[in-house]
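Novice: Listed after this line are the structures, all set down as structure tokens.
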Structure 1
Amino acid sequence: MEFEYSKKTKMYMEQLQDFMAKHVYPNEKTFQDQVNAGPTRWRVPPIMEELKATARERGLWNLFLPESERGAGLTNLEYAPLCEIMGRSPIAPEVFNCAAPDTGNMEVLERYGTPEQKKQWLGLLLEGKIRSAFAMTEPKVASSDATNIESSIVRDGDSYVINGHKWWTSGIGDPRCKILIFMGKTDPKNPDKYKQQSMILVPRDAPGITILRMLTVFGYDDAPHGHGEVLFENVRVPASNMLLGEGRGFEIAQGRLGPGRIHHCMRQIGVAERALELMCKRANERVAFGKRLADNDITTERIAQSRIEIDQARLLVLHAAWMMDTVGNKAAKQAIAEIKVATPNMTLRVVERAMQLHGGGGVSQAFPLAFWWAHSRTLRFADGPDEVHRRQIGRLELRKHS
């Protein structure tokens, strides 16, 4: 594995860092003020569309799609440090059209969609004109084992009829959300439980879709993006909306979740780096008991430990990206599982130390630390909980010595 970033990556890093400093960081507060200013929080802040237009003009757009003419043509390893930079701000991924769940949904359409499906939905997503959602998790079953999913997709002539109760359908609160990818069972009696599931495209405005409520994460609603609990009642879509074919849902899920997991981890490195910066700034400026916090041994120890853990996690993430590029997502599954456990836990520890150094302010809206902690904590569930990934890692390791 080469540790030197490619010339293309360095070029994009410089451009992204410049754009972040001039446009993204100064407008984080503007974004929140605009979300809070309207009659509803579920509206698109004008500043976001302005930033997206500027980013697209600069060519900082759709950087995430590897091996595709529709993206920047970057490998996973080349994209990793760019995703880290974007992860430093909660609004940045969308600014560059690199935000979840759109990235995963675009990759699904790019890899598995028919020409007609790409023409209808992928182009609009790549242009940033619409957004999307992913409906997989269900409240009535343990969705960490996706074979438990109970939602149904039943063929009826030239259509499929969809019924199910989903939650954590991220992105459905956005008024620009126009398409969902829905996972359910087309063949619940198939003896191979991994061939019971399928994925299908569902237009947001299809009759029978009801948002029961928008869920909060430790009190945060993540507006205007949001996470919905959604009921699908006799939702009818054309048979041509099926992705790849009946019984291919798990196959698609693995192709989608591999890149999604590594993107989450890349962004988490950026969160941890920014938290460490806030920690150092606070330590140098804050005085207690007659001396700066930076002059306390416990503070320097915490800063040092954070630096070590961030660098360790970054190397793990870069290694997983390199594995995906060289041997493929399936062969890299252990490396991906490792970073999915290690990186969010590392970020939580770093943010926790930063919060402690900020005292009461650290858990308030005066600093972004509480929000970062809440978001990072969800990533120990999202795209598979720690326990599932540890189980996979352990089994794969045992297999090497059997």
Structure 2
Amino acid sequence: MVLALTSLAPAAMALNDAQELVVDAWRLVNQSYVDPQRFEEIHWKRLRQRALEQPISSSIDAYAAIETMLLPLGDPYTRLLRPSDYGALQSNTQGTVNGVGLQLALRSPDQQVVVIAPLDGSPAAEAGIASGSVVLAVDGMPTTELGLEGTASRLRGPSGSEVLLQLLNPQGRSQELSLERRQVDLRPVRSKRLRIDNHTLGYLRITQFAEPVAEQVQEALRDLTGKEIEGLILDLRNNSGGLVSAGVAVANALLDAAPIVETQDREGLSSPVQAGPGSLYAGPMLTIVNGGTASASEILAGALQDNGRSALLGSRTFGKGLIQSLIALGDGSGLAVTVARYLTPSGRDIQDLGIEPDQLLAGPEPLNPGSDDDAWLELAERRLVQLLEERGGLPEDRPMDLSVEPLA
């Protein structure tokens, strides 16, 4: 009888504010998570009941209960964002960050916190931290205990303060680095004109899909076309994604009435996204990608590749084919919830697989993309010039062959 009263208590008794937070989180995930069949497998309703049977009298208690409740989903991208983490993630979409400049993800097989890429010009980039490095600990605290958001939170802090990182690089060697935090201007869009063998090329680098990116890309393309470029190199290396809408807007500027992406929601319904007629730049182009190219940047890269608009050069991309939505909770915290899957125009699901480039470029991978000693950019320049010269006087309406032979 006592057990029956205990199980009924959450439904029958008035809930305090902290308990309401748990219920709200459960409800929001229940309404929007991409795979409702998963709820049956993990006994989702029972998880809510178990959470409310625990003593919950503060926000800290509620956060712990929500994190425990979400864990059985097995989706590292569906997670609680504590107030500082939620605010920081919103700030990142505006184009600023204060910390060491590491873009992180959870690796699916073993749940290790790994580096997608360091931000250009950040303390992490200056220290030479490589994409694919495993973050083992921050200030002595194991990342297995901190989790993804906890790790990111500990890396952020006041400018001038220091943080100690323990890393395992992609070659399996351990590293210990002390980095000084500072404000990092993401500068998500950078462009310049290149002169190669009497040819004029444009270079466009996008490091993140934040809110200002679509407008900045449009301005950059107008500037480059005004300089009468003959071809364009798009650099998506170490672009870990961001706002899907920004990635789609950039694809729209480069594709003429072509499919961009197809999303699949929790009901299994597909929503294809098509580029409008015309484009801001219709000339020849090549795109550079690497293991730090993820999420929204993979949507763009996949659309360019599948439509034959641009060959991809570099290394296999990260492989994040899931889309999250940010949902605010009442106390300043929030949820990131996986709400959809996406497929490239040819129907490829790239989750955990990534996109294979048309041409794999040999290592070691350049640490400073776009710099004067960027060997991959130099190879892309040479290849684009070769293609321009092979094309010669072909009519403008004849498509350029962007298939890529092996490069030395």
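The numbers here are math on the coordinates, done by the rules we state, and not lab data. These numbers were taken from a predicted model, which means no experiment stands behind them. Cβ atoms are built from the backbone, for glycine too; each structure is taken alone.
Novice: With Cα extents along the principal axes in Å derived from the coordinates and found to be 77, 62, 43, which of 1, 2 does the value describe?
Specialist: 1
Novice: Tell me which structure, out of 1, 2, gives -15000 once helix-only ellipticity at 222 nm (-39500 (n - 2.57) for each DSSP H run of 4 or more, over all residues; to 500) is calculated.
Specialist: Computed on structure 1.
Novice: Of structures 1, 2, which gives 5.8 when distance in nm of label points 7 Å out along Cα→Cβ at positions 195 and 267 is computed from the coordinates?
Specialist: Structure 2 accounts for this read-out.
Novice: Comparing mean count of other Cβ atoms within 10 Å over residues 203-210 across structures 1, 2, which is largest? Can you show the working numbers first?
Specialist: Numbers: 1: 14.5; 2: 25.2.
Top value of mean count of other Cβ atoms within 10 Å over residues 203-210, among 1, 2, belongs to structure 2.
Novice: Tell me which structure, out of 1, 2, gives 0.95 once FRET efficiency 1/(1 + (r/R0)^6) of positions 147 and 259 (r between Cβ atoms, R0 = 35 Å, to 0.05) is calculated.
Specialist: Values: 1: 0.95; 2: 0.45.
This value belongs to structure 1.
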